[in-house]
Structure 1
């Protein structure tokens, strides 16, 4: 096993910038707060567009008829009452930015699967928490700006 190589720089200008970067890296809450904001905005846009970049699968005719009977159709696919969209919340700390929902049925809409009595209803995947390429670029920009 070889010995580690240690290189010491004797450059006060570089040391100054490295110390500044180290100080910034100690408090990443501002960056994580901005990232959480990007996650929230992207999710709102996904609900508004009913899927991005690809539209969500349309509702079954039986679901549309049931909603129409209850006065909820025409309407948006995952927003009968708006509970799912309004349940989305973010959390951030020094080490992470998180988005999610605490509703029992949130995961089935995000991931798809079997639901209903005896798991007899097939719910298609309708990912409402999904970053777009522009969101990923915005996150990289936030981090890059922070490190400048």
Structure 2
């Protein structure tokens, strides 16, 4: 039996907020290796000190990737998700090594499938830092099963 949330259980305005996760230097180094993105802004401290941020920053896509894992801890996707259909990201502020991020997903719209048994939920996604500032904002479009 699915433990997640079924399509018909979502309501516009509903919000879900995960716990936090601290972004580490190891996360950034590992992500650079996996992605092949060795931009000195992420991995070269001497270079980063010459930038407006004055320090290395995490990859934007690393923050987005971590947010998908944080979203899974909410339990709403477990066994009821048919598929992630689309995501958008707008990077608003840097995530530094040592920042703790969490995700907030707010239901913006729901649309039942004309074929029945499923529907699409559009979420506003905000990746928040420990001071509640928004690092990354965007949308998630997810198809869910219904009961």
Structure 3
């Protein structure tokens, strides 16, 4: 069963259970997938990689919104955004732990022979490609900086 079918099933379940907040998050995912499928130049079938990128973008948007709401002392809106982010994260592949990320990035640095921050672009390019979907880009960038500076 592909992601779209799974989302549709979960929307029906949320409707029957009257889970309003969950329903909103699932409808946002469905909308984002639909928009991506109907964009100019898009094919009818989406790759799993594309779906993961869309889900990651949605989670990132919600977390950024929650941060802004917290800064503006709108706790109830921040909680809503974080709840939706949690719902969407369920559909993402399992994320790497910090320990695994450190090992992978260090391996890439060793393979490329990177020595300083000047090599960050090379390391980031390869790390982003290899670790796509397993963790977010900001975590990769932070880990690359940390390891190149030490």
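Coordinate-derived values only; no laboratory data. Keep in mind the model is a prediction, meaning the values are calculated, not measured. Cβ atoms are built from the backbone, for glycine too; each structure is taken alone.
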Winner on Rg/Rh (Cα atoms, Kirkwood Rh), for residues 47-118 alone once structures 1, 2, 3 are ranked, highest first: 3
State the single structure among 1, 2, 3 that was used to calculate mean count of other Cβ atoms within 10 Å over residues 23-30, giving 15.4. 2
For 1.3 (distance in nm of label points 7 Å out along Cα→Cβ at positions 31 and 103, calculated) the corresponding structure among 1, 2, 3: 2
A value of -25000 was derived for helix-only ellipticity at 222 nm (-39500 (n - 2.57) for each DSSP H run of 4 or more, over all residues; to 500); which structure in 1, 2, 3 was it taken from? 3
Entry that produces 14.4 once mean projected area of the Cα convex hull in nm² is calculated, selected from 1, 2, 3: 1
Relative contact order in percent (Cα under 8 Å, 6 or more apart) derived as 33 - corresponding label from 1, 2, 3: 2
